[in-house]
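Q: Each in structure tokens, the structures are laid out below.
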Structure I
Amino acid sequence: MANRIMLNETSYHGAGAIKEIATEAKARAFKKAFVCSDPDLIKFGVTKKVTDILDENGLAYEVYSDIKANPTIENVQHGVEAFKKAEADYIVAIGGGSSMDTSKAIGIIIANPEFEDVRSLEGVAPTTKPCVPIIAVPTTAGTAAEVTINYVITDVERKRKFVCVDPHDMPVIAVVDPDMMSSMPKGLTASTGMDALTHAIEGYTTKAAWEMTDMFHIKAIEIIGKSLRSAVANEKEGREGMALGQYIAGMGFSNVGLGIAHSMAHTLGAVYDTPHGVACAMMLPIVMEYNADCTGEKYREIARALGIKGVDDMSVEEYRKAAVDAVQKLSVDVGIPTKLEALKEEDLQFLAESAHADACAPGNPKDASVEDLKELFRKLM
């Protein structure tokens, strides 16, 4: 079977990279940008860093900000109408996963209007046209949504998040500028960084993993492991490391999938509105422990990448424990909670069934039953 790799047409990396947005917009003869960004980023002047560049270059745009964390079907549908009214021809997505995912869904529906109900995009939807061109500018060092073919939308009515996987939604340009991430508060830096580590570890151990994606994931684990604490302390080197590490993780997992840490995190987000990065961070060590006996020698390499010494002299059990312990320690060091107070026993069946049905679940190296997932959720109580 052939292995497919999909990446951006073009990506820019490093401080000041946002200046290239104007270069690309002009080179592609774009007429008007639909700037998708969430209200907080607008309020704190982060979005303005990009719109100032558009203004300086005489590039027309309209701002859309009806976007919330764990974006909803309604956020997407309102955005589709706003895009049509704006008469824009490209999207500039500025933000974390929420802005990016909303932008992808809007762009897909504009090009493929038969999916305007949004729900029909779940899983691998049979769209036939590439979405509206997207220039993606991440403001969090975690989701890697700027280089993935995935997006996640919340169905408020049914209390679930659904994953959409569509090669047609890949942003044409990613602009990964660490200066755009410098205003992230400490807690968000920690949670999105742990989301990035979850991407790297789940992508590395997923059933579809292969040599090229292993290369991306191991390097991402190494960079994130040595950068996240520094990034949370708002140090320049740590911020730059996380900007790169999370993008490299995205280059991998977007092409091979994830596992149950993500399927369970999606469910926690849908039911309790738990921030995605926090949910991933809490689930990751629990899921790693559960998956350990189906991962061959991969935990040895995870432990090595996280700076654990002497892994070649350890037994299988020892290096697997060392890998899980290193992830747990990093999570605690950056202030991620280990328990979820909102979790209720009476919700466990619904949570487990939703996680089992999630598009990320089949990629897990170990097939998890609904009962298995209930027990894993219970460890957060």
Structure II
Amino acid sequence: MMKKIICLILLAPFCIEGLAQSMVPKAPKLNLDGYILLEANTNTVIAEFNADDQISPASMTKVMSGYVIADQIASGAISLDDKVLISEKAWKTGGSKMFIEAGKRVSVRDLLSGIVIQSGNDATVAMAEYVAGSEEGFVDFMNAYASELGLSNTLFQNAVGWTDPNHFSSARDLAHLTKAMISNFPDHYATYKEKEFTFSGIRQLNRNKLLWRDDSVDGVKTGHTESAGYCLISSAKRNDMRLIAVVAGSPSENERLTSSQRLLEYGFRFFATQKLISKDSEITVAKVWGGKMDEVSLGTNEDILLTLPRSDFKNIKANYNFKSNIQAPISQGDVIGDIEFISNDRVVLSAPLIAIESVQAKGFFGRIWARIVFWIMSLFSMGQND
């Protein structure tokens, strides 16, 4: 026998100020080959267009290069203070540069800033060689990480983003890569908001000009080649909401910025992310049979956040589903049932309902008496159902 409790969530404790009552317009029409707008905390796609089409990622490739390096640092394989000997190959690498010199040693910390802020191809090759012995070996790392992250529409042939028919990704994969980087390596991600970096007396500005247009933007990476067009991964955080936008194939540098900004503003204006439940907080109780306590407190083992159009939070409901014959002993963390959140007559999120405390069983005679009482109550329940 299952017990279902329906309750109307009172939004006052959780409400993001100014929830809109209006309808949600369609996402803006943009002159792009493809794009995606993702809410990172809840993994909710707010808008997309050709998000799974293969694209040439250009220098957005360096997000994966940075991810590999950050993980190597986190694992202890390398250190930010390590000094990297610059090879002639790295020094000669064309395109955007950090302006390192062959035969000299540069710290991993500086090379990472050169990759992230200056989009230095030379710095990227130098780090690839340091981490894996060669750029080719580093590319094997990149593809292994892509597979581990579930980026099924991504394949790398080089560390910097040179055009190659077998070097590709998608807007969706790049958004999920960026989400993983922000979540797994926040210290590394913090570099992406730095507006400038000076090395060997040469001051260069971050190529992501959105950092100057919007204070909530804190990353991440531009890209441009003739075949890729102008591309940009951007991310911004306001209150509980973290948005990631990926735009690909823009015809100009200014238009990629404008398109990215329009997507971010669309997401923040018409959608919201709310924390509905805090981890390990009591949200309901369930009757316990044969326990030293008559009830057990139920909650969730993680914060419950939900992204919806702002107006859809107005009358959101929660269903708690659990058995009515829960018997002791119960251990903290045991799954007792589930909770469903319903908006506009559809389930928008479900999560396990767990015991947030333990309940020990009564002694032998106590358990026998509890079973007798439960059996008698079951008979009455059956009679009522008839």
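Every number here is computed from the coordinates shown, using simple stated rules; none is lab data. Remember, it's a predicted structure, so these values are computed and weren't measured experimentally. Cβ atoms are built from the backbone, for glycine too; each structure is taken alone.
Q: State the single structure among I, II that was used to calculate FRET efficiency 1/(1 + (r/R0)^6) of positions 48 and 328 (r between Cβ atoms, R0 = 41 Å, to 0.05), giving 0.60.
A: For FRET efficiency 1/(1 + (r/R0)^6) of positions 48 and 328 (r between Cβ atoms, R0 = 41 Å, to 0.05), the value 0.60 is produced by structure I.
Q: I, II: which one has helix-only ellipticity at 222 nm (-39500 (n - 2.57) for each DSSP H run of 4 or more, over all residues; to 500), as calculated, at -9000?
A: Considering all the candidates, the number was obtained from II.
Q: Right, here's the next one. One of I, II was used to compute distance in nm of label points 7 Å out along Cα→Cβ at positions 176 and 216, and the result was 2.6. Which label is that?
A: II
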